[in-house]
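The structures come next, written out as structure tokens.
Bear in mind that the values in this text are calculations on the coordinates, not laboratory data. These figures come from a predicted structure and were not determined experimentally. Cβ atoms are built from the backbone, for glycine too; each structure is taken alone.
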Structure 1
Amino acid sequence: MVLFLDTRTRAIRFAALSGTKVIAGQRRTVARPEAILPALEQFVNAQAGLSRLRRVVVVSGPGQFSWLRAGVVIGNALGKTLRLPLASVRAADPEQPIPLATIANAPSTKSITPSYGKKPGITIKK
């Protein structure tokens, strides 16, 4: 089973995939990025747990800084901890869904790096 994570915005999306077939999917609006992990745990447990995972695919951007960063960190942590292949996909538009074929054919990578679409505005200019 491939676990797909899309945390570009507060409207997070998870999916369990087999090839280009969606086994299960969930879209949920959460108040804070910290709520992503408990929501994901609930979703994965409903799909028979972590033992069924064979790959993790994460949307790497563009998207809102905190939400995207949280999803990428979770994806990287799952992949590294469970020794699963990782892959990332980029979206042309933060509001558009990612095609299933794009998810299924995403090339593997050692780690996922977020791509915010613009520089994060969290630093003070000197």
Structure 2
Amino acid sequence: MAGYKAQGLNLNSFLKGLLTAAVTTVVLIILFTLLLMAVRVSDGAVRAINQIIKLISVLVGCCASIGKGGERGLIRGALIGCAYMVIGVLIYMLFSGQGFKPSAYLCDAAMGVAAGGVIGMLLSAMPEKEK
């Protein structure tokens, strides 16, 4: 399974992007938590910053997986964004003890697909790095 490829999709590259997005989230959440210890922020601002953290994480994950000039950026980015959001929702449900809220979680998954797809498409359109 290590070198599995199907129609230009590489599992190792996909997992690299997913793991990079997850690590980015952990780092940004820790930094945000430190900020919250020093500054009061409204609940609305916390929710908005959480969404921004998710988008930044999808961006970093797509960059790690697809890179400039990568092939099939749209589908690869959409898959990374969707998987990242779905896994995030599942982890949140486990730790928060909250049930499944289809509308909220489907919106997160859709945001991941859209953001990842657009980011992947833009990365694919960029000229490759010269080696």
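When mean count of other Cβ atoms within 10 Å over residues 43-50 is compared over structures 1, 2, which one is greatest?
1
Quick check: 26 is what I get for relative contact order in percent (Cα under 8 Å, 6 or more apart), calculated from one of 1, 2. Which structure matches?
For relative contact order in percent (Cα under 8 Å, 6 or more apart), the value 26 is produced by structure 1.
Suppose you compute helix-only ellipticity at 222 nm (-39500 (n - 2.57) for each DSSP H run of 4 or more, over all residues; to 500) for every structure in 1, 2: which one lands on -27000?
2
When Cα Rg over 2.2 N^0.38 Å is calculated, the result is 1.01; to which of the structures 1, 2 does this value belong?
1
Output the label of whichever structure in 1, 2 has the greatest value of distance in nm of label points 7 Å out along Cα→Cβ at positions 11 and 27.
Once distance in nm of label points 7 Å out along Cα→Cβ at positions 11 and 27 is tallied for 1, 2, the winner is 2.
Can you say which of 1, 2 returns 3.1 when distance in nm of label points 7 Å out along Cα→Cβ at positions 35 and 67 is computed?
2
Comparing 1, 2, where is distance in nm of label points 7 Å out along Cα→Cβ at positions 51 and 83 highest?
Largest one: structure 2.
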